[in-house]
Structure 1
Amino acid sequence: MIELPIYDKQGKQVDTLAIDEALLGSEVRPVLLKQAYVMFHAHQRQGSARTKSRGMVDGSTRKLYRQKGTGHARMGTRRTVIRRGGGVAFAKTRPRQAFRQHMPKKMRRLANRNALLAKLVDNEVKCLDDLAFEAPKTSALKNTLHALGVDRTCLIALDASNRNAALSARNLPSVNTIRIEQLNAFELLNHRYLVVDRVSLEAFLDGSVWKKEAA
C-alpha cells in the first residue's frame, strides 16, 4: 500500500490516503508507458506537411546565363532543386493519415493508471483535501502550489464542475489543467507534478468518473 499525504491549501498535511498498487498495475512498466506515450504523441500529428516541387515554386523559367563561356557549371531555371529557394525533388503533396497507432482499450487504461503509479513512486503527486475557490484568483492558486513545493511543470486534474480552479490556472506558466476523466499517460509523463483533490483522485481510482460520464 502507498500512503499518500493529503494537504490543505496552506501546505500542511491533514490526512493520508492508502492506495493499493494492484489497482495501478502493481509495478511501473516502462515498456507499456513508452508505447502509450508514442501512441498519444502520434495521434496529435496532423499529417498536413507539404513541400513544393520545382513546378510549384514561383519564379521565372528563363535560363540564368548562357550555356558556355562563363567558366561556371551549366545552369537552367532558378527553380531547380539544387538551388536555394528552389523546389524539392520528391515533394510531399498529399495528406498522410498513417500516423495513428492502435492500442487495445485495456492496455490504454492500464497505461494511464501505471503512469499515475510512476508519479506516486517518485513522490510527484500532490493531493489536496479541497481544491475549490470562491472566485477565480491566480494568486491564490499560485500560493497553494508554492506551499506544496511545486517548482516545475504541473498538471492539475479537476472535476468538470470546478471552473474557478481552472480559470485560476490559466495565467500560470508551466501549469496546465485537465478534467479528471481525461487524465492520461501522455499528460502525466509530460509534467513533473500532478496536483489533484482527494475526491477526484478517489473517483479516478474506483472508476466512478467514467460511470458518471456515461450516465
Structure 2
Amino acid sequence: MLNVSVYDESGKQIGDEQIDEELLGGEVNAALLKQAVVMYHANRRQGTVAQKTRAEVVGSSRKLFRQKGTGRARMGNVRTCVRRGGGRAFPRKSRDYRQEMPKKMRRQARNHAILAKIQSQAALIVDGATFDEPKTKRFAAMLGALNAERGCVFAIKGADANLLKSGRNIPRVNVMDVAELNAFDILSRKRLVFTKGAFEAFRQTAEAGKAGE
C-alpha cells in the first residue's frame, strides 16, 4: 500500500491516506508515459502552414528571355523556385499531426503518472480547502504552505467555481476536476495536490476500473 500525506490548509500534516499501488498499475511504465506525452504534444500542434508551389503563385508563365545568346544563365518564368517571390520547390502544406491512444491506455497512463508522483513524494492531499467565495490570495498562501507554489495540478471534485476562480490566475497552477486528470498535465507540473473529496473519488474510480478488467 502507498501512503499519501494529508495536510490542512496551513501546511500541517494531519494524517495519511492509503491506496493500493496495484490500482495504479503496480509499477511505472516509462514507455507508456512517453507515448502519452508525445500524443498530447502532437495534438496541440496546429499544422496550418501553407506554402505555395510555382503553380500557385501569381506571375506570368512566359519565359523571361531566350535560352541562348544572351550570356546569362538560362531562365524560365518568374514563378520558378530559384527566383525571389517564386513558388517553393518542396512546399510545406497543412497536415493533421493528431495521434490517437485507446481510452484504456490513456487511463493507464494517467494512473502511472499519479503513481510516479506518489512514489516520488510529490503528491499530497489537502483537507478542509473549502472557499465560500473566490480568494486568490488565500489560495496562493495555501499553496505556499503546501510547498506547491512553484507549480502544481490541483485536483478538485466536481465543478467547484470558488476554488477554480481562486487558482486560475496563478502561474503554473492547473485547477481541474479529478475526472479530467491526464498524464500530460500531471507530468508537466512539479506537484500533484488532491482535495480530500477528489482523492476519495479518484480511488473509487480506480477500484471500479480494476474490478471491470
Answer label among 1, 2 for the case where distance in nm of label points 7 Å out along Cα→Cβ at positions 90 and 138, calculated from the coordinates, equals 6.0: 2
For 55, 21, 14 (semi-axes √(5λ) of the Cα gyration tensor in Å, calculated) the corresponding structure among 1, 2: 2
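If we compute mean count of other Cβ atoms within 10 Å over residues 106-113 for structures 1, 2, which one ends up with the highest value?
Values: 1: 17.4; 2: 22.9.
Checked 1, 2; max of mean count of other Cβ atoms within 10 Å over residues 106-113 sits with 2.
Readers should treat all values here as calculations from the given coordinates under stated rules, not as data from a laboratory. Since the structure is predicted, the reported quantities are computational estimates derived from the model, not experimental observations. Cβ atoms are built from the backbone, for glycine too; each structure is taken alone.
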